[in-house]
Every structure is written in structure tokens, then in C-alpha cells.
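Just so it is clear, none of the values below were taken in a lab; they were calculated from the coordinates. Computed from a prediction, not measured in an experiment: that's the story for all the values here. Cβ atoms are built from the backbone, for glycine too; each structure is taken alone.
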Structure P
């Protein structure tokens with residue numbers, strides 16, 4: 001089973017897990033590490049390491065960060081020096097995390113990364129309401 005750790009500035013990573021739980025329930029192999037205002041870069045890095053250490057198989061870990069170049073991403077890269085097998089993705093979005101949840105029980109980390117990279121790209125779309133679409137809010141939910 002692949003361990004997935006979501007990393008973010010503030011509570012975004014925890015909120016992602018809460019949103020996913022509405023659709024799939026809680027998954028024991030998913031966790032969040034949130035950078036707080038009073039965290040230093042070193043304390044945040046230690047939190048990431050502690051979460052990785054909880055994983056049974058350190059070679060099957062995926063870190064998903066909120067934005068490239070931010071502290072969660074940068075600290076993940078430093079952690080990767082000690083854990084070169086882990087995968088790091090930046091640009092967290094809900095479709096990407098949901099896809100990861102679907103695949104995490106039965107695929108390896110490399111195949112999950114390849115699949116969710118594509119899902120993340122496809123998830124960004126401009127939506128335009130068309131007159132022929134229903135105006136009934138129940139149909140839109």
C-alpha cells in the first residue's frame with residue numbers, strides 16, 4: 001500500500017483529506033502535514049520525516065505539496081536527500097488527490113505518480129454554462 005502525505009501552507013492539506021473523506025471515507029495511508037505560522041523550516045522538515053517514518057514501506061511514499069517553490073516543496077526536496085525513493089509532486093488539487101486515493105491500494109508509487117500527473121493536468125478546465133443545461137439546482141449537484 002502506498003503512503004501519501006499531503007503538505008501545505010496552512011490547513012489546505014487537512015481540508016483536502018476532509019473533502020476526500022466525503023467521497024471515499026478516511027484512508028489510513030493518507031495523512032497531512034500543515035505548515036503553521038510558528039513553524040520554522042527545520043521543524044516543518046522534521047514533521048515530514050516523522051510522517052514518512054510511520055510508513056511501513058519507505059519506498060512507497062508520495063508527497064504532494066501545494067505549490068512548487070514553497071516551503072512544503074522545498075523541505076520535501078531536502079527530505080528526499082535522506083529518502084531518495086520517495087516521490088514528490090507539487091500543485092495539489094482535489095481531482096489529483098482523489099485519483100491517488102483510488103489507486104493507492106492496488107498500484108505502486110511510480111504508476112500512481114504517472115497517472116495523477118495526467119489527472120492533475122486534465123482537472124483544470126474553463127466551465128461555461130449553456131442555455132440548454134438545466135436550471136434546476138438539484139440537477140446540477
Structure Q
């Protein structure tokens with residue numbers, strides 16, 4: 001099975017799509033699902049989905065680690081013509097996963113109790129993001 005999941009973002013943050021992935025895996029059997037984000041300014045993460053503070057803390061950490069290009073500490077950046085969030089978004093995406101591999105048993109992703117699958121949007125404006133999904137295994 002090969003398909004895409006479209007995710008609409010409204011700005012920076014983590015967007016959980018575990019349920020949408022679960023729907024795509026229904027009936028797949030045992031194997032491995034690979035996810036790949038088809039963009040250079042967003043990432044994929046498996047992260048806790050029980051406490052929303054985890055997502056806001058992650059966003060705050062990465063914003064502090066890689067501030068906007070209009071921050072004086074980032075004056076060395078040259079790729080700024082798409083806005084002050086553009087190059088920092090590319091840096092964050094270079095630091096985080098752009099693909100994930102998750103084992104699947106009986107058509108279910110073998111995630112832990114509190115784990116969810118997230119797109120981490122790094123750009124300030126809304127985007128339509130595409131995540132490629134590939135399942136290899138026994139039906």
C-alpha cells in the first residue's frame with residue numbers, strides 16, 4: 001500500500017495524525033509502515049500525546065534553539081527572502097526526522113500507550129503538507 005496523507009497546518013506547532021494513519025493501516029496485516037514528509041520546512045515526530053504541554057514545550061525549545069532570522073543572533077543567515085521564519089524552518093527540519101518507520105501488527109501501528117505521530121510545522125503561515133505512506137508486509 002502506498003498513499004499520501006494531506007495535513008493542513010495553520011502555523012507553527014505539532015499536528016497529530018495518528019488516527020488518520022490508523023485508518024490507512026486497517027486491513028494491512030503485519031509489516032512496516034514508512035512515513036516521509038515531502039517538504040523541507042517541516043518534520044515528523046513520534047511523541048507523547050497525553051499532555052499538550054509536551055507539544056508546546058517542544059515548540060518553545062526549538063524556537064529558542066533556532067530563533068527567527070530577524071533575531072540579532074541569526075544575522076548571519078542569508079536565505080531570508082521568504083520571511084524571517086523560512087531559514088529557521090529549514091534548520092529545524094534538518095535537525096529532526098523527515099521519515100519514520102513503525103512496525104505494524106494486525107493492521108495496527110505498534111506505538112506505545114502515550115505515543116502519537118505528529119507533523120511538526122516550522123513555518124508561520126498555513127501550509128498544505130503531504131506525508132507519503134508506504135506499507136511493506138503481509139496482508
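When relative contact order in percent (Cα under 8 Å, 6 or more apart) is calculated for each of structures P, Q, structure Q gives the greatest result.
A value of -0.58, -0.84 was computed for log10 I(q)/I(0) by the Debye sum over Cα atoms at q = 0.20, 0.24 Å⁻¹, for residues 43-90 alone; which of P, Q is the source structure? Attributed to the structure labelled P.
In this comparison of P, Q, the computed figure 1.6 for distance in nm of label points 7 Å out along Cα→Cβ at positions 3 and 75 is attributed to P. Thinking of P, Q, which structure, once helix-only ellipticity at 222 nm (-39500 (n - 2.57) for each DSSP H run of 4 or more, over all residues; to 500) is computed, gives back -14000? Structure of origin is P. Looking at distance in nm of label points 7 Å out along Cα→Cβ at positions 11 and 99 for structures P, Q, the greatest value goes to Q.
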